Structure formats: structure tokens, C-alpha cells
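Student: The data blocks that follow each hold one structure.
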Structure I
Amino acid sequence: MYVLIGGAGLVGLSLAQKLVELGHTIAVVDIDPIACRYVREQVGAMAFEGSAVSTEVLLEAGIRKADSLAAVLRSDALNLALVTLGKHYGVPHILTRMRHSDFAEPLRLAGANHIVSTVELAVSTMVNAIEYPQVESMMHFEQGQIEVLKLAIPNNCYVVGRTLAEVARNPMFPPGSLIIGYQSHPHTNLIIPNGSTVLEPGSTVLIVTKPGQIHQIIDFIDGCQQPESLNFYKF
């Protein structure tokens, strides 16, 4: 995939590095010659020196053939201009960073497919870390209607040694929630489990749930160290 990144700041450089590691062809546009040299020599991507909202520079960087465009410039106004140009040149997938929420609607109207609010993302991450310290990570989908939690299973948890089918049948397991990922140990691959998958001590699970059930999920995992609180059905 050919990805064009406007901006070689910390976010732009980190994004370029990760995408190069994933095997994509990356081109970065920035006015800073030192940043461009770093992109070429350290990141292993192409770099074009000049303004990322200059049509001449963008055409030189190959915007017409880009599969994706990432606008991560220093201001929302510049990102808005880059998104508009990306839409004009027919880039099928455009994403942008946004600092101020006032730009959300203009960016959508200009053609951004994905808008990442840096402030909202940082605040949401911090709030989740404070409110749910047991959760290793949390992802939001459909404007927060669905949550995916990454939780570790305590070594002395009563569900250890149980199959996912047994766990799902427990009346304390929140209805509508689903375990969709399983990692037996930190250095093993994440797998898609089935009902016969057995939870091992120290394992990690990915659980899909509704926002209103997050506390129930956490209470279930934390409370599972008291066997009498679970009352697993025997089948």
C-alpha cells in the first residue's frame, strides 16, 4: 500500500516507522530538511521537502497514486487543507489528526474518512486508566457503543481450568458479552478461541461488551477469586 504522510513531527515519524515495519511504501512530506533526512536515513521511507499543502509538492510525492493519506500537520487548518487536496486528487482513504473539536465537521465535509482527536484520545485513555486500572487496554467502536477490553486472568482465579463455554454459562458473566481473543502467555500468539478453549493461569483475554457492562466484566474477573461467589453450574 502506498501511504502519503503530511507532517514529519513525532506522530508523523512514528506512523511512518510503524507502517514501514508493516511492509508498506511510505512517502513523507515536510518543510523541515532535517526531518526529511531523518525519514530517509533512519525510517527507510521516501521524503519530499516542501509544504504538504503545495499541489506541486504533493504531485511530486505521488498523491495521485496514494492508497491512503495521513494529515498530521502542526495545525488543524493545515490538516483541513491537506484533506481537501487529498479528496481533490482522489485519494480513497484519508485520515487526519484533530486538535480542536470545532474542526470535526469541516474535516468530515472535506473528505476525511477517519478523524483522530488527540485531546479526546488522551483524556479518554487517562480516564479509563483511572477508572479501570485492571484493564490492560481498551478499544472503542461505533462511537463508543462497543468496547473491547484486554484483561489478565489472575493465577488463582476460579475460572482457571474452565472452558469458555463453562464461563459463558455462569450467571454472573454479563449477557451479551463475548470472549473473542485468548493469549495463554505473554509471548504466545493471540488466538480466536472457541467454547472448548481452557483458560490457563496468567492468560489474557479480549472481551467484547457494552459500555454499561464494563464494571460487571471487571467485577466478574476480580471476584472470580472467591469460588463461592461464582456458583458454576455443573454439566
Structure II
Amino acid sequence: MIEAKNITKIYKHDNIETKALKGVSFSIGEGEFVAIIGPSGSGKSTLMHILGCLDAPTSGHYLFEGRDIAELPDNELADIRKKKIGFVFQTFNLLPRTTVLRNVVLPLVYANFPREEREEMAKEALRKTGLEEERFNHLSNQLSGRQMQRVAIARALVNKPSIILADEPTGNLDSKTGDIVLKTFQELNRQGQTIVLITHERYIADQAKRIISIKDGEIIEDAPAGYSKSIKPIQE
């Protein structure tokens, strides 16, 4: 599904070069659940921006579904971000005085989905995350952190994207709530959804099926992980 070939990323400021990525290569197939782990400053956020078509490598090639991103015009990149990639962020990024359902419908509006299909698609995505239906018409600022992150995941799912990129999705949650969110990702992956999760915590990465470890802009490990047995079944 995605392939990184010898990707480098260099930032320049006042004639000083900073190498954020140094020849990174890997591929991720359809249906995988991959965690990219690294400490602050390791290059993992830079890599996520490239994988999400939000930035371009300085050199090397990034192929998304067989297409070299560097060769695509801005309007096609925008279409990929809207229709092919679902983003989940640490800070949820929900509209606070807007209903849950409306928050999830909005990506469909931007992607020009037919009006008559939007609400049912949004409800389907919310059901997949396990959010209670009585919450669908609540304002997002009336929800708990767990519920807000489930809405954010539903918003990422609603376009039926090829891949979900989750950037520290449990970072603003307590450990119990974070476990519930991770269980949601695991269930989505069992249903066939491709997921790439960015984290700096090994415990979080261990919930994926594969871990790519990055340090100082280089991959130092790429190995199977396997779902951790330390997360107990959800009790809600």
C-alpha cells in the first residue's frame, strides 16, 4: 500500500542543515497494523507528515498505492488526503459546539459525497468505534476524553480511507481510557483496516502487530510485535 524508498528530509535554517530523516526505507501492506516508535526528535513526526502527504521528502521516493507522491499535483495530493487517508490526532481536533454526528459528517461534505448518504455513513463509522448511539446528537464538548477520541476515529474512518494515521492518539488520555482506544484500533484492524500509529511509548507500540523503531532519523528495528495480552477486555 505504501512504500518508502531511501527517504531523506533536510531542514535548512540560517545556512544550518538538520537531517530529520536519513535514508529511511520500508513498506506497509494492506491490512497491517504498524506502530512507528521513537523518542522526541527521532524523526517520527516528520515521517508521519510525509506518509500523510502533508510534506515531501528532500530525496528518495514515497509511493502511495503505487503512485510516486512527488509526481502528483497539489489538487491530487489534496484528494488523497481527503479520501484515502484518515488522520487521528492527540488533541482530537473536534469542533466543540458542534454535534458528534456533524463532526463526523464534515469530511464527507469536503469530499463532495452525496448529501443523502452522509448521515448514514457517519452513523456507521460511529457504530464501528463503539460510541453509544444516544451520544450522536450531543455536542462534542459534552463528551469524555474516551468518547471524543472515538468520535475522532469515526471521523477518520468515515471516508472509508485506505489507511489511518494516528499521531499519539492516547497522549491526552489516562491509561484506562487509552487502553479502550487501543482496543478500538485493534478491532478495526481485525476488520481489515490498515493502521499506522505514531508513539514514543513502547507499551503503546506493543499493541500493534509490527513495530518500526526510529532513532536519529534512521530505522534501527523493524520487527513483529503481536498484540499485547496486558490490555484486559473492555469493561464499560
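Student: Given 1.29 as the derived value for Cα Rg over 2.2 N^0.38 Å, which of the supplied structures I, II does it correspond to?
Tutor: I
Student: Let me ask you something else. To test your reading of the models, identify which of I, II gives 20.6 for mean count of other Cβ atoms within 10 Å over residues 30-37 when calculated.
Tutor: Derived from the structure labelled II.
Student: Can you tell which of I, II yields 6.7 when mean projected area of the Cα convex hull in nm², for residues 78-197 alone is derived from it?
Tutor: II
Student: Rank structures I, II by relative contact order in percent (Cα under 8 Å, 6 or more apart) and report only the one at the top, that is, the highest.
Tutor: II
Student: Computing FRET efficiency 1/(1 + (r/R0)^6) of positions 70 and 134 (r between Cβ atoms, R0 = 30 Å, to 0.05) for each of I, II, which one ends up highest?
Tutor: I
Student: Once FRET efficiency 1/(1 + (r/R0)^6) of positions 22 and 126 (r between Cβ atoms, R0 = 30 Å, to 0.05) is calculated for all of I, II, which comes out largest?
Tutor: Comparing I, II by FRET efficiency 1/(1 + (r/R0)^6) of positions 22 and 126 (r between Cβ atoms, R0 = 30 Å, to 0.05), the maximum is at I.
Throughout, read-outs are computed from the coordinates displayed, never taken from laboratory work. If you're wondering where the values come from, they're calculated on a predicted model, not measured in any experiment. Cβ atoms are built from the backbone, for glycine too; each structure is taken alone.
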